[in-house]
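Okay, got some structures for you below.
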Structure 1
């Protein structure tokens, strides 16, 4: 009788910056720390984090933060990468630091690097954990991260309560999970200031990838494009030939790295013991209310006051 392999353990990978920014824009500005600096993003992020921990009780978890806002390796490849974004104000930068400190105090693995984005840290963590029997639960609405999904993984748009796996990517974006980077290279990504190939939009990119399978095959067989039943196919073929090197460059930008430095993390990204003193100090400095403090201590496995 064949032995049944053990079930894959879920590794929760949180795209923290998305939820910090969401709290920054949605929470009222009535929250301030002991020095008078705003803390609305920290309060909103703490609510999200506590709800996640209480609901899922994850044993293996990593929280990824973006520290490479203007120092990412992608900026060396393409200096205009994300150049359309305004720099984060000091009021928000301070809150990012508080959010990281809060995660660390709770015993959660914190991922951050000045040359790699949160997506790269999530991708590297998942790639390294797969051989040890983990499946990914990626908590983010970012379509870029869908390229990481394998058969047993899932992505979770927490705010909307939507989950999907590898096979659900096409219904959402029109392409397979493995084609996401190629898709964004073709049609561009305005959020990250990636132009894509001129004249190729989302629908055309999806049709091209459905026919050719990959960007490499498309560029290799570009002469076939003009014969497709696709409006403007001849023009697309011409632009793909002219912008071949650009297409390959855009794909470098849209492909999530799987070799980012992980820093000091627990084996298997297991939750570590909380630091009660730091958690108390943060609660005081950030002026958390009694309900939040109680929930934080419970989530940390500490005795209530």
Structure 2
């Protein structure tokens, strides 16, 4: 899409080239903002209710009382998709605390900045095509996940410095960074959740640690359970993953992406990953292409 794309900024549709927020906005100054990354399939926002609930939880963590209803936010998203004539799209919704006096302590009265932008993404579902070109190459990094006691990992905020630092460590051909927690257990990717399969059992690091409760992660666990597959969450060392029969990453954009290798060691895909990918595609199809 060219520069004629339209963004939704504080209630108005504006050309992308003209979309802006104040340099005094707290989202810019401090990363004091919440966001959600969503996907539209066939003009439908996939799992909107889960995203709206997580956005609300993030705002509660930030004590950001923006006063906007989920229906209001959804209508803005729908308007943005329609204005850009998009049915299958990446969607990002951000809410900042807005412009306040230039000091760290937030004020109780909030005039939020709300920004929605969209861009085309190929459809999912049974006839879908992936947005990734091939299985992921993953590298472990020295950057550690911030402990929940310092910054709750359940909150999706504009402060992405942890993931950025992790990504700066990657070699040119790597797709994702794998971070550890302070106890040297594997946590998650910079922008993804980690799954691996050993002896037919699906494992993923527990959200008891500094792990984002990803919505795609949650759906995969539900699909696996519904299909009668064994699932476990817990604390894992790197060797547990390296010895796995299969491994994959999840996020809203990648959906399920197999891991080809970690630190040069082959892992690969297999029947469990393939089955879950098919079940996920069917879920998208049933939810959005009815």
Structure 3
């Protein structure tokens, strides 16, 4: 009898920042505490994340190819591929080739967080070529988690800050047709209510749309996107349904922000994950997801 009981491996293609709970410093603790082995494929090493006024930056593009070559020699296998911020169009191409080569069809999960911009603008250092490469990369993905800005960029449409449910459903479906089965769009404004924000998801398998709405807390913490997608990834790897995964991720972010909010604290350091990681073991308190007809 062959018993399958090894821990699932997630290869995490993100940068490593010394200070600030973003990228690998959010991905590793979250997925480890959800019971998975995180195998980093670091894209860069930074002193702090890039929202600090000054930071050092070591590009690891060449090292990425060496790491992948060695994994190939060792015949390494991964259950999930999870990519976040990529430093250059070349890195995006390396990652696409890596997934194409290593992925076992119908078995492994590919999650792409297409980090490109926010509030209608591209992030500093993100070029139009990068946007084009990201459109290629999402073809490999099962799940993508753009924000509103990234959604419009990937579709090559002008940014709109407000969209109707009907329009958003069409956009999600269009993006899914480019490759990913599941499209989750974050930070969708709620019409007539600035104190709320929504997450919408479309699952092509079953052709269903889901929505989770939560309070919008007036504090900005870097790394919440990485945290959100990490919880979604871990939740789906554990076998949760998509709406439950959405609920767990939004609730966890909310708990993290609430745990951090009351302190006199430099928001650049990100939410205090250490205070809320144990919540990932707890069952969902309240279900707030709804099916969007």
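So the values come out like this:
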quantity	calculated
Structures 1, 2, 3, by Rg/Rh (Cα atoms, Kirkwood Rh), for residues 83-146 alone: label with the highest value	2
Which entry (1, 2, 3) yields the derived value 14, 39, 33, 13, 0 for P(r) over Cα pairs in 10 Å bins from 0, in percent, for residues 27-122 alone	1
Winner on distance in nm of label points 7 Å out along Cα→Cβ at positions 43 and 59 once structures 1, 2, 3 are ranked, highest first	1
Test item: helix-only ellipticity at 222 nm (-39500 (n - 2.57) for each DSSP H run of 4 or more, over all residues; to 500) calculated as -8000, pick one of 1, 2, 3	2
Which entry (1, 2, 3) yields the derived value 10, 32, 30, 19, 7, 2 for P(r) over Cα pairs in 10 Å bins from 0, in percent, for residues 91-242 alone	1
Source structure (of 1, 2, 3) for Rg/Rh (Cα atoms, Kirkwood Rh), computed value 1.03	1
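Values in this text are rule-based calculations from the coordinates and carry no lab data. The structure displayed is predicted, hence computed values, not measured ones. Cβ atoms are built from the backbone, for glycine too; each structure is taken alone.
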